[in-house]
Structure P
Amino acid sequence: GFCCSCIVGYKGNGRQCVAEGSPQRVNGKVKGRIFVGNNPIPVVFEDTDLHSYVVMNHGRAYTAISTIPEPLGFSLLPLGSIGGIIGWMFAVEQEGYQNGFSVTGGEFTRQAEVTFLSNNEKLTIKQKFSGIDEHGHLTISTELEGKVPEIPFGSSVHIEPYTEIYHSSSSVITSSSTREYTVTEPERNGVSPTYTVSYQWRQTISFDECIHDDSHHSGSATQQLSVDSVFV
């Protein structure tokens, strides 16, 4: 077996540990089949690179997905939480609470369903985190499928700050939240159309719990993640 905690100066679940405060890198691949707006033909892509750089001391994660097909690119901007799960993993811990990496060691699966409330479009996000590889990088695979509202090329998207409540039980963590984003379209005839969209996130995180860890069972079954700013 293995210990359920890391030695002093390290964070993790005992099986996977990283040095406290050290920058972390996350690498992986993304594939998807997504309908955009009323277009009857989906945008399909695969083997697209995802890279993320995490500043642990500040609880910040910078995530990029490369070479997204142009018809889809701007319409994916509201989905910053594709990489937001990395922010949950390396969030700054408050006393008595653990971030995602301390609980899972970076080995888990995540399924999220995003519902855009205006027209009831739905997108499913499936992600598998496979722990730390031989280069010291966390590895992830991501699959996207469903439908998203169309956002015109050249628009800007602002995602409002939000909080998310995580409920944990043995080997499963669930959360749900309703969020908003504002789209400002490119200027036309001296006017830049602006509108706000509400969307709902529901996610389930499944992982192998350390069976010898009594602290997890006696600790807080509910935690709150506060996201102060999202830049897309």
Structure Q
Amino acid sequence: MPLLDHFRSPVTDTIQWNTVLAVWAGSIADSLTQTVPREFQVREHLKLGSGFEIDIATLRHSPGSNGSATSKHSGWQPPPAVAVPATFPDRFEVLVFREYGGRHLVAAIELISPGNKDDDDTRRAFATKVASYLHEGISVLIVDVVTERRANLHDEIVRLMKMPDDLRLAPDPPLYAASYRPVIRETHPEIDVWVNQFNVGDALPTMPLRLIADYFVPVELEASYMAACRRRRIA
């Protein structure tokens, strides 16, 4: 089915974009689970807005607590810290782990949200996250179907990682999928890049995702998108 515009009426009149991205992430995870060898595990990872990860402490202040955190555990209290503003990006991602001598993250698929493109800080935070994955040898696929904001996060990654300018995308068509594979060739670290641009109404591409060494799996964005739309009865 052709790609719909999930950020404008009439589609948004019946279902919100965050539901679509969440269901799509689950559909991609289901498809990959049927594709990858058993030594790999596929997991969705979803977080919207300023909510923290489960392993990041969230401080709760109560009246009369003088700013100290309330917890059933009492521990050493550090000296007062300097608090600075921070940005924690939305996450609609599918993570692939290899269960070999422990659990190791080997690949990530990022479905871009409007919040990731909101302003300079959120765009930089998203690009920094992708760059951090790549520097750790983790392959990344990003998919941008957000029509309501024109910022290009692939270009942000290109700028941050000082990639050649000719990797920047033309403004039209505005939507795209980009896959990045970190590799070392004859002691030289490199990033292989695949980009496919598309528009609302187009079929979605199949993109490569490297797991380990030269072992790739296809990520069938069209099939997983269709499955997500069927689950939520989106015409």
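Per-structure values
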read-out: Which of P, Q yields -2000 [helix-only ellipticity at 222 nm (-39500 (n - 2.57) for each DSSP H run of 4 or more, over all residues; to 500), calculated]; value: P
read-out: Answer label among P, Q for the case where Cα extents along the principal axes in Å, calculated from the coordinates, equals 58, 53, 39; value: Q
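Where a number appears in this text, it was derived from the coordinates with a stated rule and is not lab data. What you see is a predicted model; the values in this text were computed from it and never measured.
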